[in-house]
Structure P
Amino acid sequence: MNTIESTRRQLREAMPVAKKWAYFDHAAVAPISSPAAEALRIWLREAAEEGDTVWLDWARQLAEARSAAAELIGADEDEIAMVPNTTAGINLVAEGLPWRTGDNVVTLDDEFPANLYPWLNLESRGVETRRATTTDGQIDLDQLATLCDERTRVVSVSWVGYANGCRRNMLAISEIAHRHNSIFLVDAIQGLGVFPLNVAEMNIDCLSADGHKWLLGPEGAGIAYVSRACLDRLQPIGVGWNSVVHATNYSHIELKLKPTAARYEGGTHNMAGFLALGGSLKLLLSLGVENVAAAILDFTDQAAEALEKLGAVIHSPWQPDERSGIVSFELPGCNPVAVRKHCLEKNVALNCRAGRLRISAHAYNNEQDLERLIDALKSASQVPGSL
């Protein structure tokens, strides 16, 4: 058995959803893995039967999840903050910088709202949000560079575009950002866990990603990376009892912040969610992210070929370095919302974005899943309202 087949088989065994669904909606909300589900079951039983007498064990597992997150992106554990979602991680920068009137942020015109509203919210402080245009997710690096100037404080982009799956060149963008002494922030939610990413090699300053998509964890449990160099540039937000070095000494009141990204974890953790996320992180690391990526791209190649034979028009870039697990497409003459509804009735999960259909396959999706997808799409045209 080759590496792709082995990776697909091992991950599929850990995904209960595959027993019922041909699931192609990981770019929205993914089903959780068996290790994540088991972590939740154990936590629920312990919380009900043992109360906080096992809290130290939960804290140990939380530390393991933090360590796994650091390993996944080539960071140090001290640079990882456990956050509730991607938006929270982005706001560590958006609300943490000492903005001045006339400053600006450079981002892209096709960003998911999580990477737009935190910047637009700074308008009342005199901060301009500049949006570089994209073409099917592809960035004109020259245009991006022209939008940056001496008042650019942040360049913030998605690693993978949510609508059509275009994967961007992080190193090239980081060079533009740092040429202007700007913080380079990456919304990594659509690629983290399934494509290799090393924050040191890519010169990424800050990164954020929720765990409920490709990381196969529950909603409400994500990670943020804040490089050591940025800790001193950002004013901590959400400061609370857990932000200080003497966090468990409640009678000692002294605002002495932790010298790590954990200073952003001001209050009680979503312990159940983070332990579940840790289970999925360990699973993906055990498979090897490069193997997961190969299995996903192998599947999307097959899917794109099958979709084109069906008459679909593909709108996702297909250059080797730009591909991802997302394939955006149109079925000429068909209503994408009606087609999606029909597919869900056939236990085939996909979604609609930007007026098109979107599949987002993980490494465990196989040929049988693809056959179910194509059969459902073929029959969709016969359903009233789909045209």
Structure Q
Amino acid sequence: MQKSDIPSSTQRCVALLGRKDEPTDAVEEYCQHLGEAISSLGFSFELQRVRWLEIGWQAALGELEKTLGNAEGSWFFLQYTALAWSQRGFSHRALKILKLLRRNGARCAVVFHDAEAYSGARMIDKIRRAVQLRTMQKLLRLADLAVLTIPPEIIPWVPSASHNCVTIPVGANVPSPEKAWSQAKLSGQPPTIAVFSLSDGSAGADEVQLVADALHYAVAQTNPLRLTILGRNSDTSGKQLRALLAGTPVQVDILGLLKPEEVVQVLGSCDVMLFVRGPISTRRSSAVAGIACGLPVVGRAGWETGPPLTQAGIALVPEQDQGRFGPTLVRVLSDPPYRAELAQRSRQAQERYFSWRAIAAQYAEALQTNVRNDP
């Protein structure tokens, strides 16, 4: 929707995106789904990318200022991840955007997609972490509204006295995931485990090993099995897993990057999702995709794990067994009533918390509450 097409009674919202992620941009997809859902609630929702990587920061800020027009009363949502605003994670220039918006009369929100600073023990890692923490704290203070995808009380850098925070979980970046609920499982196939998106680099290698260990354990208890790998890094990781599982009765299907509607079809054909990409939380869109498609999800708990995620069909690996997914996976696969109960909980959680309709309603309430609380 163009700015001139927006009715005067509609609240204008603009999502500001930084550097585009490749090969898929989950933050951009998040904004697209949110925009579609919130448009029926009296809001317009535009997407605008700040092209600092292509034309430099000074030119990008000038370009943004030219396109602002009369920003008075409009909501601008800065989408924050450290790498969206810096090639190396030094994200402090995001503050310039918020200050520019405020000077032009805009109402400012920051959506913190990553609320944790980067780890590392090198001096450069410590400096980067300090910059990220300071940047996030300043963004929080400057913003009219801070949207967090995990509760603020578990984030160390968020002051307990902050009153401009709201927790809204991410949704699944796939269309109509509810279609998977009624999809028939593949007849004549062994139980199917989905792994949706893995990391790259050393983190990805660790995740591949976790999946392989879980499947080695599970196939000894409930053979044969089928492993379906899709999403980011699935081509490389899938080949590694195929080699690690050679000689076992595990069929490994490597699907790579799929269209969003194809992701729904694939997940709908699976029996359970195995999530090994760190502790499971409400900011992990790939885990939420499993919930949205009505799957039981096997994952491990961490400091980010809590409601409403724990109301979904999550089978958590015991804390003392964090590196071993096999026993929990076997329990889900070998107990049909338990698996059906988890699937039902995932469907209920999708309707109540993780659907884009529910997420848009939470955004609308947060914006309206912010306006009501203005002095």
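Any read-out appearing in this document is the output of simple, stated calculations on the displayed coordinates, not a laboratory observation. The structure presented is a predicted model; accordingly, all values stated were derived computationally and were not measured. Cβ atoms are built from the backbone, for glycine too; each structure is taken alone.
Have a look at P, Q and say which one yields 14 for relative contact order in percent (Cα under 8 Å, 6 or more apart), as calculated. Structure of origin is Q. For mean count of other Cβ atoms within 10 Å over residues 41-48, the highest value in the series P, Q is held by structure Q.
Could you tell me which structure in P, Q was used to calculate distance in nm of label points 7 Å out along Cα→Cβ at positions 209 and 297 as 1.6? Computing distance in nm of label points 7 Å out along Cα→Cβ at positions 209 and 297 on every structure in P, Q gives 1.6 only for P.
Work out mean count of other Cβ atoms within 10 Å over residues 17-24 for each of structures P, Q, then name the structure with the largest result. Please list the in-between numbers first.
Values: P: 18.1; Q: 15.4.
Evaluating mean count of other Cβ atoms within 10 Å over residues 17-24 on every structure, the highest lands on P.
When FRET efficiency 1/(1 + (r/R0)^6) of positions 73 and 153 (r between Cβ atoms, R0 = 25 Å, to 0.05) is computed across structures P, Q, the figure 0.60 traces back to P. 4.0 is what came out when distance in nm of label points 7 Å out along Cα→Cβ at positions 321 and 337 was calculated for one structure; which of P, Q is it? Answer for the origin of the read-out: P.
Which structure, out of P, Q, was semi-axes √(5λ) of the Cα gyration tensor in Å derived from, given a value of 35, 28, 17? Could you put the intermediate results ahead of the total?
Working: P: 35, 28, 17; Q: 38, 23, 19.
Clearly, the read-out refers to P.
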